[in-house]
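Structures for review follow.
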Structure P
Amino acid sequence: MASVYVILILSFLQCIAFIIYGVDKVKAIKNLPRISEKKLLYWALCAPIGSSCAMETFRHKISKKSFLHKVIPLIILGLIVNIFIVIISLYFFV
């Protein structure tokens, strides 16, 4: 049962990351103060699926080569960590 909670928490984090990237895109369009690149990279590490989906959906930051060089390794590392967390939770809590 606890593994279900772990999966729900990870899913919730993916949704939050998606929203954060979307908010930053809206702020970019309206020339408002933006969410820092450091925070976007943090969310890419914690919630790689939500971040990458948001980048594609909103076409956000995909033309910035310097950002992509930073975010792609973080997304890969985040996926590995998220998969590891799910596997561990399934192994120990089932």
Structure Q
Amino acid sequence: MNTYEVVFLHRTAKSRDEPGYAAAKAAHLDYVEQQRRAGRVRLYGSVGGGPGEQVSSVFLYGVGSQDEARRIAEADPIVTQGWISVSVGDFVTGWKG
């Protein structure tokens, strides 16, 4: 079995219609790609949800601890600018037979 850190990105009350969102999202996508290239982000994707859905994306990190995953996720420009918040947990792969 392998353990990864799962990071959930949650929408905040800040409206996507406010000035600055497009730039924050572009900076976020660049940041994610940097983390992927560095081998920290193993898998990520958007979560399709209906109106009122708060989780926007899910990431699997391979950095060894929830604290390190949180540190990396909270340094994301879209988080530092208040558009998104994060929560972190463990994700364990494999089957127990």
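Laboratory data are not the source of any read-out in this text; all were calculated from the coordinates shown. Being a predicted model, the structure only gives us computed values, none of them experimental. Cβ atoms are built from the backbone, for glycine too; each structure is taken alone.
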#### Entry: Structure from which 1.05 was derived, Rg/Rh (Cα atoms, Kirkwood Rh), options P, Q
P
### Query
If relative contact order in percent (Cα under 8 Å, 6 or more apart) is computed to be 38, which of P, Q is the source?
P
## Note on the structure
Structures P, Q compared on mean count of other Cβ atoms within 10 Å over residues 24-31: the greatest is Q
### Task
Match the computed value 18.2 of mean count of other Cβ atoms within 10 Å over residues 16-23 to one of the structures P, Q, and report its label.
P
### Message
To test your reading of the models, identify which of P, Q gives -9000 for helix-only ellipticity at 222 nm (-39500 (n - 2.57) for each DSSP H run of 4 or more, over all residues; to 500) when calculated.
### Response
Q
